[in-house]
Structure I
Amino acid sequence: MDIKWMESLKENEVVLSKSLIEKLPKSDVLTIHFGSFKTELIVIQDKHLNKETIGLPINLGSSYSIPTELQYECLLLGGQIYIGPIIAYIVRGRLEDFHDKALSKFIPRFNAYEETKGLIFISTKDSINIEESRMTGFYYSPYKTKEGSKWGYGEFPLPDAIYNRSFLKKSKISMLQEKLGDVIFNSSYLNLDKWRIWRNLSKKRKLKTHLPYTERYSGVNQAKRLLDKYGALYIKARRNSRGRGIFHLSKDCNGFMVRDHKNRLTLLENEKQLKTFLDDNIVYASIVQQPVPYKYGKRVLDFRVYLQKNEQREWTFQGFTTRISKEDSVVTNTVGRDDLLRGEEALATIYKLDKKKVLRIENEMFALVKSAVQVYEERGMHLADIAADIIIDENLHLWLLELQLNYASEKKEYEIPFEIFQKIMVTPFIYAKAITKFRKG
């Protein structure tokens, strides 16, 4: 059903064809939904109006912003009209800091707009007014030409679905869920805590064999005990990302060696110096973890795997890359990275695997990460966009290091293969539509 925006109509009027009126339970009034906004309009019959078109006032819901230049889907359900979809993308930061240049990094998210249609807007956690059922934000319009900008600012009703990449409080999430239902995904960041990952996943026998042994950091005596057991260990801040707060600790006959995420090496002659170093430098709540690196010369490497839910609301494998560190570095993030390869290329050239084995490893990665994510879904988390870090050892055994919801995807345009970047950009909005009334089928 198409929409015709009409300046001649009053705010409380709607124009329908005779055939459409006959489908309504009441011929004189019609209820319209636009996100959480709901209003009852007086029906006017127009015999010249196409039967698949609805005429709406251009100032419909004047207390909200309803961009009329966008393409909307219009559904007749239960004798009422639903216009949408409306999707909110909640990001970190302050809305007042989002000018055209800052917003431009989000444009690749809209490359599948012809498939999603509707109103999709960027917002922040502080721009949500639950009591008044409204949000402020910036919407992107591929058709907008006013003042040369593709972005428009507005106040919108609460949406049909929310894609969250901010630190929303649990209380706010609960209030939104009460109003909207289970349509807020990636709503929890608890599983970024590295200790919780171990504690939750290690309860599953099949997963535990793929997890490096982990303990909560408690001090130098623990570090010495695990050093004696493994010969080396990692100390990692529980909630930090991008390699921050990571130390690699090893020992030899001359003492202890500690290397941080910036590749700075500290040599310690005895246990007293080790204790002083750890007391001074382990400032975050941390874990101690068994090392499972795959050495490529003097470099370490790991795999970044991307999983997202698609329009069928099913997990799908979006691709994977291989991150190779600089010489002697203990991390493979941007600071410590020397190279990034396609995952298939690394398995073929570094691990010397044929196409059949590469495909097998790819399927094993997908199955492992999917099983790990499902543990969180069973706990009530609504997830649809996740990255996982995996190490493959010399025996081709997979080790799951980390699950990430906030993996700075917008910044990866020039870091990862374009087809992977394109998929991870657009799929969340496609999924968001799939959990609304506007899903296909």
Structure II
Amino acid sequence: MNGIKRRIVFNFMFIILLTILLLLSVFFSVVYNYYYNGVTNALMNHAHTTASFANRYMTLSISNIEQNLSQIKENFTYDQAELQILDTEGTILITSSGFNVNKTVDTDDIKKALRGESGIWKGVNKSTDEKIMAVSTPILVDGKVIIVARYMTSLEQIDQKIKSTMIFSIVIALSVMLIVFMISYKLASNISSPIKNITEASRKIAKGRYDIKLNENDRDEIGILSKNFNEMAVEIKNTEQLKNEFISSMSHELRTPLTGIKGWSDTILTGDRGNKEETERGLKIINKETDRLMELVEELLDFSRLEANNLNLSISKFSITKLLEDVILQMSIKAKRKGIQIHFNHKDEIEIIADNHRLKQVFINLLDNAIKFSNTEASIEVTAEENNNNEIEVCIKDHGIGIENNKLEKIKEKFYQVDANKEGTGIGLAVVQQLVQLHKGRLSIISKWSQGTEVTVVLPKEV
């Protein structure tokens, strides 16, 4: 047993052990007090009863006290304790057992009784070496102590009962500890086993095995973790596949021009250099293939910039009106499939200084979404105009299903889809938002459920 299983079992058992020790301490204290208080109360009750009866129903005096000793002994003997009657000097006058007569006792209970109060004493009987308890009560005549009634009992049986109870309790506690250990071990195994499986699966993925699938049946954090792990494995597999396809594609694209460059460079170096026509033809091909390689490298750099969110805009002056007409023309075929009419409203041609290609991406995505979420035989209005702040406003309004309020707040989040069943362009409104912000513009969306959506892009005339 090691790792997380050991920690779980140790922590669990440590808490249970502390709890059991605390409970045992409280229980032992309660048991001890219960037995000892029971003995004390029993002896005290008999002592008080003896004193009360003697004071009330017996005619006692210093002169006739010896005549009443036998009567006290006969009437108030207690089977569980020895009755002793002592004089004011602490000398035993009579006992229920008949032993220790004329012996002087000076324990604390006797001293307290001689002062007129009831006293309790626990100690060891010097004659028998056994643990005893004694309770003494004064018997008064005219407010003066004339004799002391003392009940004394052995505590050996009481201690034995307490000891037996403690041993039994400890056995029960150990049994509980054993059961708790077994339960905690099983619980730790149930927790650590799937974690161990996840650890093993992660090692296999690190070695390139992406076909690993964990059990997702558990409806707890482990089940969620397993599900997320499986999704991660699929994503890694797809990413690895995409990477391999990308490398394969790029390798093929690079190999073709490199083959031409290599072939013609060898031909020129080993061929007839006097043949100017062939040499010129080869150099033109090499120059053409070099340009092609540069384009491929630029595409690769653009891909890297997009992945790193480090995209630079290609700024130029162009007509945004013409750009929107091209986008509408491009998307009209898709709109006609649903019987949707796209109306473009603008007064004059509007020019802007921005990135033509990136803005085209923006409006294609927005118009595609408008078509996607519009009802059949509906219409879409596209409006372009300049506002009072010398900005360009492009509004795309549809009369489709609209967007619910709880989804409208998330619609600009990366990779969020309003309806997962609808096809998407892959760019997403999050990317549209980023491209608009790169142009120092603003993107706003107003939508009412079952009434439609209005998307407005506000751009400065010059970025």
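Every number here is computed from the coordinates shown, using simple stated rules; none is lab data. A quick note: this is a predicted structure, and the numbers were derived from the prediction, not measured. Cβ atoms are built from the backbone, for glycine too; each structure is taken alone.
Listed values, structure above:
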{"quantity": "Ranking I, II by Kirkwood radius over Cα pairs in Å, the structure that comes out highest", "calculated": "II"}
{"quantity": "Origin of the derived value 9 (relative contact order in percent (Cα under 8 Å, 6 or more apart); candidates I, II)", "calculated": "II"}
{"quantity": "Which of I, II leads on mean count of other Cβ atoms within 10 Å over residues 28-35, largest value", "calculated": "I"}
{"quantity": "Comparison of I, II - label where FRET efficiency 1/(1 + (r/R0)^6) of positions 140 and 364 (r between Cβ atoms, R0 = 30 Å, to 0.05) is highest", "calculated": "I"}
{"quantity": "Read-out P(r) over Cα pairs in 10 Å bins from 0, in percent, for residues 228-283 alone, computed value 21, 25, 18, 14, 12, 8, 2, structure in I, II", "calculated": "II"}
{"quantity": "Which of I, II yields -7000 [helix-only ellipticity at 222 nm (-39500 (n - 2.57) for each DSSP H run of 4 or more, over all residues; to 500), calculated]", "calculated": "I"}
